[in-house]
Each structure stands twice: as structure tokens, then as C-alpha cells.
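Rule-based calculations on the coordinates, nothing more; no lab input. Predicted, not measured: the structure shown is a model, and the values here were computed from it. Cβ atoms are built from the backbone, for glycine too; each structure is taken alone.
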Structure 1
């Protein structure tokens, strides 16, 4: 019991050390910042649940993604205010839910009772994947999507393993939520039941697969009947984002769709290295490597179901792989856990005391460092500082004129709407004009220069 306490303390210390320092810093990746701005708009009554809005001039009707994540986070802004810590609170909650999802999948699929306590192993392997620890502080849609998908997978597994249709229906609801978080990529949990039937145990897999598909169809039909705006939102999403992306007409980011496989191997390089080293050491000491091949193959297949469909499009980003990472971590854990347990039983008590000490040191160091860097800038320090200076001069809700290139400065656009509720317009004249320093010598005669503390921009106001 003390051994498990030491390991849990160490895991908690590592988790805090990995995430807390980045959670207390200002600045966010562009995609997450955009999502945050849309959610904040919803909380302020700008746009509606099924017709959200970004800025007054850019995506005033935002249909680049289904809106569920924006809806969920808007409640956080309503309850906790619109400071940057609210973003972190939402990200932290999703992180906790995701970690619980990983531990729950592990505990449910492990047959030996004593191995259930090794839920920390797949969590630790996830932390060794760079995109996992980077995505949550940056509020990517994939984080919420991943949480829904893990619990949908868990419900489907409980449904078929325990022969309980109620879990299948619940899993269908969660799959619908995943779809409303990021679109078609959220439907991969539907592969869980047929894969379980093919690889582990049949148990009427076809019947339960049909039940899951029927449940989702009924849920969709009832939802569209009660809230027709959902259909309008999804049609707009398909037309503006999904179909053009599948036709490679939107943000082509790679020249070869198979680059995704390389990116997946790169992200999993450290866990795979742990697997190779661990397998070698355990085989050398124990003469064999005991593992459950069915469960290993099962989780690998789910991971592939979550990642390979992305190859359909040439619009690929590494963080699109995030929802697949927990399943690959679970597969590697099932490869290692039995031999690891045999090895750990032979370790002296002093080792576990050392593990507990390491966990405590990580915890204290992370808190001390986070306090010392609280509200510092993790990225875009000059840009955020300039936006803070600008909002002292320009009232919220204002649209200001700008040079054409500034309207394509996407980070500036995002910080302006998120932090100051200010929109940029490069086509019409407004009361204020924003320009990059040195880009123009003098604007039209009817503008007067305002003195601000901005480092990279200048602000003019109509006389």
C-alpha cells in the first residue's frame, strides 16, 4: 500500500511539474486563442450557441468547427470572469477528465486485480509524448474531443463486455458530443465495439454495433427535430470547412498525406524507446516478456482508427493526433505491465521512499517556480502588452480601421478580440486607425496620432 502511495505521489508531482508552470503563463497558441475568443463572445451575448461569432469583420458567423467546445467554455467565462486564468481552469478541468478517462480504460480492461493499480503507467507514457503536454495548456479542440471519446469508448466497452444496452446508449450520446466538438474525427469510438468483437471476444458485437449506430441516428434525428439550428450549423460547417478540406481546398499543410505516419512515430518515439529498453531488460532478467496480445492489438487498432482517417486530407497538423495518443499509451502499457510488476515486486522499500521524495520535490519545485512566474508571458509578450495598451484608448466593442496586412496578422486579430473585444477592418474608415510602426509616414489628414505605450503599432483617431 505504501508502495502505491509513493508512486501516486510521484505521478502527481510529475503532472504538476509538467502542466502547472505553463498554466500560469499568459499567451496561447493561435487556434486555442481563437476558440477562447469565440467562447468569451458567447458568454457576453455575442453570437448564439448554434451561430457563434468571432469578430465583427472576420467570421461574424463562425462555422469553421461545430460549437460544443465554445458552448462549454462560455459557461466558465460566465461563472469565473474573462481573465486568462479562466482559460487555464477550463483546460485544467479537461486535462483531469482526460487523465481519469485513461485510468478508467486501464482499470476496466485489466483482468488481474493487482495490475489495476498500474493506471499510472499509461498516464506517464502520455506525458512522454510532446504533443500531449503541449496541447492542454493551449486549449485545442482535440483536448475536449479526446475526453469525450475516451469515455464513449469506456461506455461501449462496458456495454458489450457486460451486455448492457444502457452503456451503449450513453456511449452514443458521448460520441455525438465528440462529433459536436470537432466533427467527423470524433466518430472513431464507433469502432470500439466491432474491434472488441473481432479481437477479444465476440459477445454479440454485431448486435451492439448496430445498436450504437441506431442510437446515434435516433439522437441525431431527435436533436435536429427539437433544435433545427443544429442542422443549419452543421450544414454550414460541412460547406465551409469539411468538404473543402477533403477536397484539399482549405489550408493544405503537407505535400504528402503519409507524413502523418511519420509525425505519429516521432510523437511516440520516447514511449516506443521505453518499450524497447524495458522489453530488453525484462527479457534479459526474466527470460520472457509476458503480455496480453489481444488487448495490445485492440488498443493499437483504436489508436489507428483515431489517427489514420486524418490522412484523407492534406490539411494535417501534428496536434490532430492527440485523441489517438492515450490508446497507443495503453497498448504499450499492456506490453510492459506484467513484466514490470514482476520486477517491481523485487525492489527494496528504499526505492519507493526515493520515488516519494522525488514526487514531493517535483511538487514543491513546480509550485515555487509557478508562483515566481505567475502572469509572466509564455509567448507573444510584446503583442499582448501592445493590446493591453490599446484597450486603454479604445472602448470595447469597437471596430477600428487598419492596414490590409494587419487584418491578416491572425495573432493580433485574436488577441484584440479576446483581450479587448476590438475588431479590425481594412476596408472601411472608422473612428480609430491602427498601423504598424514605420508602415505609413502619415495617414489621411482627418486622423490625429494618439500617444500610446505600444511597441510595434501606432494608433490614430479621427479629428
Structure 2
């Protein structure tokens, strides 16, 4: 794809694709389904959620016939395009848990921390090499109202027993030295991973354990009958005893789930590899992740070869919920990100970017995932991860398996996961509502004041985030 001529010079040679897949050796795609088959458990979707479901299903059911179907190749959608931030949270942060589910917030916060620990233990037990680094995270502020919000977050963390500390001056500069950030909150328990390597390794583990994988096999229909659940594909039909739907931001096979999430596109750049001297010029000598604290926020991290990923800020909803491949390239977002990078890091202003890409996020109105059962308890689904799915998908996979087994567990009893969010309205009201919400969020970033639109949405329990 040709690059527009009006892009900044640092984007002149950026490849229009995600960086992460280029770090994984090329593998032969699994065959497409050709013919009719039957299985005990079918999993639709080969991203994080589907592959974690397959791996843990095999641990539960050693002799079961398990099949994973992916419309493209595993990790080819959101799972291979994200920033690889491994949050110790399943609730989009402790603050979101406190605001939306105060009665179970303590449980949500504990389960989020436990899930990150269990995530790390799974990687070790399964010999998964995915560049997992538990180096902490720094959240930075650039305005007085963002500083106050960080202070409040620090107080909340202290009440919840989450190790964190507020940084200023020299202490901040030792983590990140930028003229635009004045304060930071350091969170110790945070990790990073290479998302493409994680997908590739989960795929390897699943196939090595006997799971059957069919790639380039879109599921075009779902129907239940007395003898199970039927999945239709272009190459044949699959009959399953139980099904997990792990398609997240794709159009759901169950139409009644369509209003529960909207597809929002997020964009990122990846620099050329940087020297230690270049990184020292901005004070970033550690391996921690970073984000800023605006509603329109950036997230940034290092790759294994010391590139900087710089993403976020623009969160774009396209009228009608368009999900075509062209949405993953947006030159105006790339140009804006490049300009903001140069503003934040003047010593690196001329650094070229080698990659520029976008990805789709399954955004729910309360910014957290939810699960459910349908078709007489034979079909389980999870969706709405809102950009926080790297670790939360593992927890969701276990929740879905619990549900299909009819188990009452701490996971299945959570109100956060067992109730649906406020549904999004139909078009054209949806597009107008999203634009209004984004305008209000941008205004709050500029002024520190929450407008009437955001206050009304908050009162209804509706949020908008990426």
C-alpha cells in the first residue's frame, strides 16, 4: 500500500502492517475445513480468548475432541495487533471496579492480581516463550487536573493494598524524562508480552495437545438441534456438543449480542531500533510500560530490540460499525501520533517509524468484558474487552468453561461478567452518540471539566474508552 505524500518524513518508509508478526517465524497455516466433522467442543476464533479456551479445555478434558476454527489465521485480528500490556486487572482497572461494582470491587481487584500471577505460571508451565516481562508501569500526567486524578488513583491503590507511588522531579525523570509530563504514578505489578509470540505459542501448545485447528475457515451460521450445535462454514458443517464463541469485535453469530459492543479502531506506530544513548536521552532505561492519563491517552512500551511502540489517542468508530481491512490504515491518525511523539520526546523528534498500523477493539459501554450462555447452555460467549484483553481473556476462557460445565464458581458469580452492559443504540443515533461522547472526553482533557453529556452517560453507567 502506497504511503500518502503528505505524511511527516519520519513516516515516509513505515510499513503499513503491525510489527509483532514480523518477530515470529513464518508458519504453515492450518488447513481449511473441507467436509463435515463432529467434535465435543468447538471454539470459534483463534485469538487470545479462543486459544486460552482450547489450552485450558484440554487440561480439563484430556480425551475430548476439541476443534478451533478461525476465519483467517490465528492472531490475525486484534490479538496480533495490540500493545501487549498485561494488566493485573479484569475490570479495566481498580477505579472502574469501584465505580461500577462497589459491592464486589474488592473481589474483582483480588481476582485481577491473581489472574496475572496465574497467567505467568501458565507461561512457565507450558514452556511458552513470549517475551513476558514483569517490569511495572508508569502512568503520567500533563495537566493539573490529571495530576489530581493520579493522586486520587494513588490513594485508591493504597486502600486496596496495590503497591504504587507518586513520582515527581528527579524520581520521575529516572523513569521518563519529557517536557510535557509533570507527574507520574508508578505501579510495580504490571507486565508486557509480545502478543504475536503469545498467539503463536498458544497455538503450538493447543495443537501439540491434540486440538484440531482449521484456519481460513469462517463460520457463517449457527443452529442448535436436539443432537448439538451446528456450525456452517464454506467448506463443510461441524456438529459440536458445546461451542465457545471467541470472535470478540467481529460481527457476532448470535445477532442479539450485536448491540452489546461496537468496533472501535485504535492506531499505533513503531520506531526503528534505538540505541541505549537515545533511550537515556528521555530517561527511559528500564523495561516498564507507560501510558498517559488523558481520556484520549497514549500507551508506549519497548520491544525486545528497543523500538518504541507509540499508540492510542485516536479511537475511531466508523458509521455502521464498519470492520473492513481498510480501517486499519488511517494516515491522519499516524501523522497526529508522529507529531505528538516529537512533542513528548524532542531528542527523538527525527526518529523514523518502521511500522504504522491499526486494530479493532470490541468496546462495551462499561469498558469491561462480559460472558453468557445460550442455546440451552450449549453455547458460551465472552466479549467487550475494550482494549484490556491480553490477560483478561485468560480469565474469561476459564469462566466460559465453568459455565459450559454448569459450575457455580467465584468466576461465574461475578455480576461484572454475568450481566450485559447497556446496549448501544442503532444507527444513526449510535454514530452521533459516539461523536458526542468523544467531544465531551476531549473537552474534559482540555479543561478538566466534565460536561453534561459525560455526566449523563456516567449516570447511566455508560463509558467510552479504548
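Suppose you compute mean count of other Cβ atoms within 10 Å over residues 310-317 for every structure in 1, 2: which one lands on 21.9?
Label of the originating structure: 2.
When helix-only ellipticity at 222 nm (-39500 (n - 2.57) for each DSSP H run of 4 or more, over all residues; to 500) is calculated, the result is -9500; to which of the structures 1, 2 does this value belong?
2
Out of 1, 2, which has the highest value for mean projected area of the Cα convex hull in nm²? If you can, show how the numbers build up before the last one.
Numbers: 1: 24.9; 2: 21.2.
Once mean projected area of the Cα convex hull in nm² is worked out for each structure, 1 has the highest.
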